[in-house]
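So, here's a batch of structures to check.
What follows is calculated from the coordinates using simple rules that are stated; it is not laboratory data. Just so it is clear, the structure is predicted and the values come from calculations on it, not from any experiment. Cβ atoms are built from the backbone, for glycine too; each structure is taken alone.
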Structure 1
Amino acid sequence: MEAMLFAAGLGTRLLGETADKPKALVDVGGKPLLQRAIEKLSASGVSKIVVNVHHFAPQVIDFIESRNWDVPVLISDESDQLLETGGGLKKAGPLFSRKEPILIYNVDIISNIDLKQLEFEHLASGNLATLVVRTRESQRYFRFDAEMQLAGWINKKSGETKISRPAVFDDAKELAFSGIHIVQPEILKYMPEEDRFSIINVYLELAKTQKIKGYFDTSELWMDVGKPAELEAARRLFSGQ
C-alpha cells in the first residue's frame with residue numbers, strides 16, 4: 001500500500017504551539033508529529049508516503065528533505081489554497097501508482113493500530129473505502145448498519161445529519177472516526193469537479209451505491225493531539241522516550 005499523510009492543517013486548536021511552526025512539527029517526546037507518523041507508516045510496510053503541506057509549508061518541506069527516510073516521501077504542495085481532505089487527496093492523485101490501496105492518516109493522530117492488519121481486512125472485504133472507527137465521545141459520529149456499511153453522519157451538537165441510506169439510518173450504530181482510512185485507488189475516479197471539498201462528503205455520497213465500511217479499532221492507544229489537553233497527555237506518555 002501507499003500512504004497519504006495529511007499535514008497541511010492550520011493547527012488552530014494549538015495556537016500557542018503553531019504561531020511560528022506547523023502542527024506537523026509540534027514536538028512530542030523529542031520527535032515532531034510528522035516524524036512519528038512517517039516512521040509508523042514506513043514500519044507498517046507502505047511503499048511511498050505523500051505529505052500535503054500548506055501552513056508554514058517551507059518548514060515541512062525542509063524537514064522532510066533533511067532526513068533519510070526508509071521509503072520515498074513526496075510533497076503535495078497546497079501553499080496556494082488549503083484543499084481540505086478530499087481536495088488534498090485529489091490533488092495528490094498523480095503522485096500515486098494507482099495500483100495499490102492508499103492509506104490515509106492524519107499527522108495529529110498517535111495510535112498503535114496495526115496498519116498491516118487494517119490493510120489485510122480492507123483487501124479481503126472488497127471495500128472501496130474502509131474507515132477506522134472507535135467507541136469514544138465526540139460531537140460527530142458516523143452511523144453504520146449491522147454489516148458496518150456506512151449509513152450516514154450526525155453532528156450531535158448542531159443536530160445536522162447527512163443520510164446515505166435512509167432505511168437503516170435511524171437504527172444504525174454511532175461510532176467516532178479515528179482519522180485513519182484506507183481506500184482503493186479507483187476512488188479517485190469519483191472525486192467531484194471542484195478543488196476544495198471534504199472526503200467525508202465523498203464517502204457519504206458513495207455509500208449509497210458502493211461498499212464504504214467501518215473498521216472497529218480496539219487498539220490500546222489512540223490520541224488526537226491536535227487538541228491541547230491531548231497534546232499534553234501525549235507528552236506525559238512519551239516523556240521518558
Structure 2
Amino acid sequence: MRALFVQQDHVSPVGPVGDQFAARGYDVEEFLVVPADRFHDPGVAVEFPDPTAYDAVVPMGAPWSVYDEATIGAWVLEELTFLRRAHEAGVPVLGICFGGQALAAALGGSVERAGEAEIGWYTVESDEPGLVEPGPWFEWHHDRWAAPPGAVRLARTARSDQAFRVGRSLGVQFHPEITPDQLQAWIDNGGLTYLEAHGLDAAALVAETARTAPDAQARSRRLVDRFLDQVATAPLG
C-alpha cells in the first residue's frame with residue numbers, strides 16, 4: 001500500500017502521522033509542492049501525480065491561505081482538483097490544517113479568514129471522540145472552513161470547526177503531526193514574527209510542546225488508526 005503526503009512547504013515533515021501510516025504497512029511517499037528556495041515566492045509550477053496510484057492521500061499544512069491564489073499561484077487550484085479526483089475515486093484523504101481547508105474547498109465548501117487566530121494547544125468539543133479525541137491538539141491557523149455539502153461536522157472550538165467527515169475523507173484543522181522540532185522549524189522559518197504579533201512566547205510554546213509530546217504523539221497515532229479503520233474503509237456511493 002502507498003500513502004502520499006503532500007507537503008506544501010519544506011518545514012512540514014510527516015511526523016508521527018507518517019510514522020503510524022508506515023507502522024500500518026503503508027509505503028510513505030512525500031510530494032513537496034514549494035521547495036525551500038521558493039518559500040518566499042511560492043508561485044511555482046506544480047504537476048500533481050495521479051491520486052488513483054495511491055491508497056491514501058494526506059495533504060498537510062501551509063503558511064499560506066487556500067484562497068490566496070495571488071500569492072501562491074495556480075498550484076492551489078491544481079491541488080484542489082487533485083484532492084477532488086482522489087475523493088471521487090474513493091482514495092481516502094486525511095486533510096491536515098491547510099490540507100483540511102483545501103479538502104473542504106475541493107468538495108464544495110469554502111475557506112475564509114477567521115475572526116481570530118488559534119495558536120497553541122486547544123481542547124476541542126468532539127461529537128465522535130472515538131474518531132476525533134477532544135485532545136488537546138496543536139493549532140496554528142488564521143483561516144477556517146465551511147464544511148462541504150453532505151459532510152458531517154465532528155468537532156469544533158468556539159472559533160472554528162475542527163473536523164469533518166465525508167465519504168472516505170476526513171479533514172482536521174489542528175496539527176496531529178506536530179513535534180517540538182517541527183514547531184521550532186516553523187518558528188525559525190518566519191513564525192517568530194507571527195507569534196510575537198499575536199503576543200505569544202515562542203520558547204514557552206516549544207517547551208509545552210516538548211512536555212506534552214509523548215501523549216500528543218500517541219493521540220496522533222490513534223487518530224491515524226481510527227481514520228484507516230473507520231473512514232478509509234467506508235462504503236462508496
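Quick one: mean count of other Cβ atoms within 10 Å over residues 63-70 came out at 16.6 when computed from one of 1, 2, so which one is it? Only structure 2 yields this read-out. Taking volume of the Cα convex hull per residue in Å³, for residues 143-190 alone as the criterion, the top-ranked structure out of 1, 2 is 1, with the highest value. In terms of relative contact order in percent (Cα under 8 Å, 6 or more apart), the structure with the greatest value among 1, 2 is 1. Of the structures labelled 1, 2, one was used to calculate helix-only ellipticity at 222 nm (-39500 (n - 2.57) for each DSSP H run of 4 or more, over all residues; to 500), giving -9500. Name it. This value belongs to structure 2.
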